[in-house]
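Visitor: Read through the structures below before going on.
Just so it is clear, none of the values below were taken in a lab; they were calculated from the coordinates. Computed from a prediction, not measured in an experiment: that's the story for all the values here. Cβ atoms are built from the backbone, for glycine too; each structure is taken alone.
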Structure 1
Amino acid sequence: MRRRYLIAGRVQGVGYRFFARRSAARLGVSGWVRNLPNGQVEVEGQGSPEELESFEVELRRGALGSLVTEFAVSEILDEAEVARTFLVR
């Protein structure tokens, strides 16, 4: 299962991408994270439904110093696998 997350708020310049990578590694989620020019952070994660639910809880909580004000989730229907690791772009 794959999901895309768009996170807005104080999420750039506070270590949010590295927080997402650490959370993904701890939970067994693969995928990637990147900053967007509009100040949001985009994350794509792949894992079991349970892993992704736990990952979403972490992403909504955010890194120390971050403040998540908007959070959107969408399913990715393409079944192609993403990398077995979690990349910061």
Structure 2
Amino acid sequence: MTKDEILDVIVKKTGITKKDAGEALSTILEEITKALSKGGEVVFTGFGSFKVSKRAAREGRNPKTGEKLKIPAMNTPKFKAGKALKEAVK
């Protein structure tokens, strides 16, 4: 499902304009991004939670040449599905 398809569903179910639905969805995504960029966590009870995970520096290999390279430490976003979502996709 794409962002545009989600907007169409929101418009159909709520009766708001596609522009308003787009602004609402963009605002939600921006706020999730802001919270994660500050190291916070975003929880949608029953659906799941987003949080930042720290990945340690490690050594990797270039698959083409086999050359060793250093992969720096970094923060990555993680999503953990909630109970209701897990049950829905069984």
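Visitor: Using the calculated result 21 for relative contact order in percent (Cα under 8 Å, 6 or more apart), pick out the matching structure from 1, 2.
Guide: Here the read-out was taken from 2.
Visitor: Now for a different question. Given a computed value of 32, 24, 21 for Cα extents along the principal axes in Å, which structure among 1, 2 does it belong to?
Guide: Working: 1: 32, 24, 21; 2: 56, 31, 28.
Derived from the structure labelled 1.
Visitor: So, one more: For distance in nm of label points 7 Å out along Cα→Cβ at positions 10 and 58, which structure out of 1, 2 has the highest calculated value?
Guide: By distance in nm of label points 7 Å out along Cα→Cβ at positions 10 and 58, the leading structure of 1, 2 is 2.
Visitor: When distance in nm of label points 7 Å out along Cα→Cβ at positions 26 and 42 is compared over structures 1, 2, which one is greatest?
Guide: Largest one: structure 1.
Visitor: Okay, next question. Looking at structures 1, 2, which one was helix-only ellipticity at 222 nm (-39500 (n - 2.57) for each DSSP H run of 4 or more, over all residues; to 500) calculated from, given that it came out as -13500?
Guide: 2
Visitor: Further question on the same structure: Which one of 1, 2 has distance in nm of label points 7 Å out along Cα→Cβ at positions 2 and 34, as calculated from the coordinates, equal to 2.8? Before the final figure, lay out the partial values.
Guide: Values: 1: 1.4; 2: 2.8.
Matching structure: 2.
Visitor: Can you tell which of 1, 2 yields 13.9 when mean count of other Cβ atoms within 10 Å over residues 18-25 is derived from it?
Guide: For mean count of other Cβ atoms within 10 Å over residues 18-25, the value 13.9 is produced by structure 2.
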